[in-house]
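Structures are listed in the sections that come next.
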Structure P
Amino acid sequence: MTNGEHDKRLLDLRGEVSPHPRVHYLQHEFRVAEELHGLKVTLRFHKERRCQLFLSVFGPAGYRGTRMNPAAVGEIELELRFGTDFASPGALPGPIEAGEWRVQIDVESTDETTPYSLTVGAHTEDPTAHTTPKPATQNGRAGQGWYRGELHAHTHHSDGKPTPTQLAAAARQYQLDFLALTDHFTPAGWPEIQALADEKLAVIRSLELTGHRGHANLHGLQEWVDVFVDDPDEPWNVNDVARAVRSQGGLFCVNHAFSNHLGWRYHEFDWSLCDAYEIYHQLEGPNNAAQLTFWDGLLRAGQRITGVAGTDSHDPHAGRHRLGQAVTVIGADSLTPSGLLAGLKAGRAYVSLGPTLMFEGHAGGDRAGMGGELPCAPVRLQLQLTNLQYPTRLFVLKNGLYHTHQDLPANSAVTELEIHDPDPLPGYYRAEAYALAPQSDSVAGREWQNTLLLSNPIYVRG
């Protein structure tokens, strides 16, 4: 490529975003007359308060990457560089085909009017060019078990700090069995994270749908799914995304549903398309109480949605973002992406901030664990808990309401419990455990900040 080609501008324009009128996406098209080695796309704007603009590029063959920097203020520059054998964070390497290309500015939200500039130019090979790593020969291992891991984590390919290599190293350091990479919008980190899998760490290819009315993790994808669901002039919506995820054998998980302006507001969402739901989010504080309450409402309505944890880690060694503090434990036939997804789909999972759990029920000669089903006959619930580092109050809930509780001493060995219900109802039982503060009285104990364990339901047939 000559210097002239390097400097060639394919698009150079100025525009403005404003709160009024509300615009969700700005589309700018440009044409590549002949195949190029690379492109450089740059969006610049100024942000004083809240002005969230995300940059995405689409070529003739489809999606090529997204760049975002939601925490920054002042002069913002978002840049994507990609070509035949190189790509900057968030971008996908590959040929720069001749034909029609499109730059999309996602106006996630803005409280201010601000100008922006957008340029696209031909680009020479990047000095950070890399060879796409080959997937590991082994992604997990055979063998039934209960596996603990992280279902919500980000890298520098979206708004996280670590590279995929650093994220995987942290997962190993904190003794996780599995890790889902859930960067916003882009699958750019998939090749690197897949190359880091082995028999001790299974990795799941995921994305976070980052919509204007809520976020959701798309777990177990085979290929990128269009996550841009907020164009009122397009028929593609969040229900279509959930169906597309399921068509690939993946799972749709609603994230941090009560996170204020990032909470779930897709009121048209068909909850029968939801496979999992974050009942505990490491960064959400007291919103976790609301998330549990809403989940119980879904369960009482007959939806069988698996409750999971999410750290939403953007720096795997920092504070509340540190991996391993709140994990999802999945009962799976194998430590593989398919085995873990099957276990999640079946409801064989629980949220843990330390303890381990065995929870099963017996009724009418049948036995069922979490996600399983019992006949509507007198029920005997059995629980085993280990690693109780604090005095603990254990609750059993029946159809989302209080059924019984027991106070347990700190005990690193096995604590066994048996609870009977001679008058079951169609619905479900689930268990919760909380660290018990010394000053707690007889009506306290479900403070969100003391959460230790949240089970998934054992169901009772009607």
Structure Q
Amino acid sequence: MRHNIKLGEVVTEQVNKIGRLWSDFMEALSGSEKVYTSGKIGKALFMLAIPMVLEMIFESVFAVADIFFVSKLGDDAVATVGITESIITIVYAIGFGLSMATTALVARRIGENKPEEASKVSFQAIVTGLFVSVFIAFVGIFYSKDLLTLMGANSTIVNEMSGYATIILGSNVIIMILFINNAIFRSAGDAALSMRVLIVANCLNLVLDPLLIFGWGSIPAYGVEGAAIATSLGRGMAVVYQFVMLGKGKGKIHLKWEHICLRWATIKQLVSLSVGGIGQNIIATSSWIGLMRIIAEFGSAAIAGYTIAIRILIFILLPSWGLSNAAATLVGQNLGANQPERAEKSVWAAGKINMVFLGLVGVVFYLFPRFFIELFTPDQSIVSNGIQALQIISLGFVFYGLGMVLLNAINGAGDTRTPTYFNLISFWIIEIPLAYFLAIQLGWDQKGVYYSIIISEMSLTLIAFLWFKQGRWKLMKV
């Protein structure tokens, strides 16, 4: 009898735990803005990370959806998307850099309980993004063919498919503002709104992709250019939704008419912080351009296989970036509330979770790569190249998991310059020369590129770990 009573108590307790977990999950998705400077760290991380992880999953759907439909058009179409994405990473780098600066300033002001100052910073961040994107659009519209040629694209891609690059680069302002606005929502504690924005964008993209790529009824088939149009329209509508929500001001960030003026001191501070963030991302992402240029030496099948593998990896790594963004927000808000030890504990908790998650994913990718690659193409020459890339790169997943959390945490503290030096060492002093040496000089072909990625990422994680343990980031003032 006593045994039955104890068993019933255990079952009841487990049911209650599941109920509390479900309640927390629904609260995390509710969209209510919070300040995470008190309470249990685990719950704070959970409440922020759930919508951020889902947001990043939806962001990765863009890349996966495009390559899924475009892969039906052949090697050159996939290679066009891959090469263009290598170029557009410069835009992502600048967008991420501005987002880092925005996160550092807005989260710190929210932690200090100054929502009006946070709103002022938000508008200046948007204006800064607009200025930068105009120049990039000019280059993309008028020089897309030259950029593709420089990247080693063949004549078919340059002469028949360059419209994809023109559209994507020409509409880069959409990507830029999307990143900045979502950083505003996340750093204010409303990660669920960022998630909803990406849901809207992806729903539109998933509908428009097949319609514009292959045509339907009176809608002509635009081919690979249709993917660019669909992506731009989907993201564009998401940006409109963002501005509507910022204008309504239901949360802590409310853009008002009095905010619509240039505050040069704030812009200067944003640019100063962004320089480090942009620098580290340009260094990291431009290294991918360098890797793509080396892989281009081995033909379109190698490029296509690598592109598909990277899209699959992005699908997994972006959710991990969501967890890293949660850590950055917690660091910013807790430093603003003068709680550096709580900030540090949040980072280690996020790092452990990320390492376990990506470690398990790496095992799956290593054991079953063919299944994932063949979801995108039946072409066995592409499949074999994709399998090779997926298996080798996934060996370093555990290191990626910890490294991205540590770097984002340092950025969230307002120290965006230190990670820039770390990236320079890892990606340009180690990765690119090593990739060239292994792939070209030693004749390992594209395998040499993939092994260089693992080695450079391991180096980056080790350097970031040693620096973070010193604790200098706790003293940053922004």
Structure R
Amino acid sequence: MGLLRSILTLFLVVIVVLTGIFVGIQVGGAIYSSPPSLPQLDPNVYWGPGKYKEDDITIKPYQIAISKEDVKDLKMRLNLPLRLQPSVEGTAFTYGFNSGTLEKVIEYWRKEYDWEKRETHLNSYPHFKTEIEGLNIHFMRAKPIVESGKQIKVVPLLLIHGWPGSFVEFYDIIPKLIEPQEGSDVVFEVICPSIPGYGFSDAPAKKGVGTLEAGQIFLKLMNRLGFNQFYLQGGDWGSLIATDMATMYPDNILGVHLNMFQANTPGVNAKWFLGNFLPSGLFMDPKDEPKMYPMGKKLSFLAAESGYMHIQATKPDTIGAALDQSPVSLGVYILEKFSTWTHKDNTQKPDGGLLQEEFPIALDAMLDNICIYWFTGSITSSTRFYAENFNEKFFQGRELDIIPCNVPSGHAAFPEELMVQPKTFIAHKFYDIVTYTDMEVGGHFPAMERPLLLAADLHKFVSLVEKRKILDQSKEKLNEL
């Protein structure tokens, strides 16, 4: 009898605790009392080599011009005999890059890929550099094309890439952003910078440049270009930088649009855990539950796909040094991510989907991206960005994660993204969700995979925000009368 009473008591305690958490989540939106204050960043920090010196604020035109010697060196290294072990029968891409597929990719890179032509393509939009906080920051700028007399508003847009991407991600989507689109009242003036340590942006010489610090650099860049208010769009690291900027600088950010997004608050984590055991429909629409469950399967997939993250967050210079010795090594490391992150089922295909006609990204475009890493020698500094973000502060809990983002937000949920949260989850972080779109197709690189879908969703989001601004201004004028 005593044992039964203890069991019943324990059961009631669990029910009370779960009920309390549930009520706290549903009513308060989180299980903490009030968010902390915004972190303070040093506005005069210096990330360059040596001692502090004043920035040269000149904006200088820049052209991608890789020397003939560097191109010749790349071809020489590509032509070295491959040292490959035969893949285990039946493993496809589940063990990583299939050696037979790699032979075909390298053969194409050796004989058919033409860097000189691709370099001309990459210079089709103007490039610039300017010094910010001791670093030369590279950016690409695409101005809108609007016929005179058309009632189209031009708005500035900061477009931010991730890893293992670069500014190369955006060549297919930019035409759909700078030209008027049906049903949209806006066009964009696009500013696309390279994250510090990526591509043609200088690598920090000192520790400490994470997403927050990159956000401050990009705010200074936009202000220097004359944009005190602007929109943001990003995925991968670009999503985290954009979210931090929208949280930190609400007076400067008109709206933030993300194709990868996650709220990391106590309320969200409690919902995710409890939703695995409690009845369907308590925390989200049942149609959204496949985004998060079964939890074990989701966590297993993330564990299988995040090994790179652990080594880059702990020993970036080790993996960077290895990859920097051979374009084949660099290529296989990056291309494997394009395979799996584009569609989860690609691990079951012998070529990872990369060589199939229906693969949504052209091989030339992926090789362009790899060549940018190779010619700039930036793979090591790009992986250091993981070490700067996944440090002791991250594991102690990032205070910025539980500070609400109050600027208008738009979210494009692509089904093959590594992790997609439902609207009820991200509402714990984003307090003014204007659009949340469940896309029919697409993965982690939508600007390359599905540029039409991503551009259309961005146009829809910004058009709605701009219309709302006009309505709010009209209401203010009426109130003044």
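Every number here is computed from the coordinates shown, using simple stated rules; none is lab data. On a predicted model such as this, the values are computed, not experimentally measured, just so you know. Cβ atoms are built from the backbone, for glycine too; each structure is taken alone.
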Using the calculated result 0.20 for FRET efficiency 1/(1 + (r/R0)^6) of positions 71 and 223 (r between Cβ atoms, R0 = 30 Å, to 0.05), pick out the matching structure from P, Q, R. R
Output 3.9 (distance in nm of label points 7 Å out along Cα→Cβ at positions 87 and 391, calculated) maps, among P, Q, R, to structure R
Looking at distance in nm of label points 7 Å out along Cα→Cβ at positions 207 and 375, point out which structure of P, Q, R has the largest value. P
Tell me which of P, Q, R gives -13000 when you compute helix-only ellipticity at 222 nm (-39500 (n - 2.57) for each DSSP H run of 4 or more, over all residues; to 500). R
Could you tell me which structure in P, Q, R was used to calculate Rg and Dmax of the Cα atoms in Å as 23.9, 86? R
